[in-house]
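These are the structures, in structure tokens.
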Structure P
Amino acid sequence: MIPVFSKKIARITSLAFIVPSAMAVGYGLGYLLDWLFKTDYLRTVFLIIGIISGFYDLVREILKFNRELNGKGD
């Protein structure tokens, strides 16, 4: 069984991957759609959407973690 402290550390370090992974997914989807529809602007649009969604998820996870640290839980 993993101690509670180790789980918290693992959760905090996973926050570092939220924004880059959302950006990669957004850019990849935009690149695929650009290739399908023979355009060259969708990758930028989906990259921006990925950045926004990544920061939204990051803030949501930080607030959730903060609530848990203060003992208010879910």
Structure Q
Amino acid sequence: MIELRLRRVGNSLGVILPKEALEALGIDNEEGAKLTLEKLPDGRGMELRCVDEEFERKLELLRDTMKRYKNTLRTLAR
């Protein structure tokens, strides 16, 4: 477990991620890397993830294809 502390950044609060946390997220000192903070399904915590732009683009393309060919995919699944 990595302990983080809130710090004042202008009028906001921020968190400094130590090197170990960046390595765990798969970020190699990439300033400007996108992160998402999502509530866990059970509502008892949060999850921090690094956003992979290329993966997100491919996932959106897959979702669009599945939506357009829903009936065909249903037939093939039988």
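Any read-out appearing in this document is the output of simple, stated calculations on the displayed coordinates, not a laboratory observation. Not measured: the values here are computed from a predicted model. Cβ atoms are built from the backbone, for glycine too; each structure is taken alone.
Per-structure values
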item	result
Structure (P, Q) behind the derived value 15 of relative contact order in percent (Cα under 8 Å, 6 or more apart)	Q
With distance in nm of label points 7 Å out along Cα→Cβ at positions 11 and 27 derived as 3.0, matching label from P, Q	P
If log10 I(q)/I(0) by the Debye sum over Cα atoms at q = 0.22 Å⁻¹ is computed and equals -0.90, the structure in P, Q	P
Answer label among P, Q for the case where helix-only ellipticity at 222 nm (-39500 (n - 2.57) for each DSSP H run of 4 or more, over all residues; to 500), calculated from the coordinates, equals -11500	Q
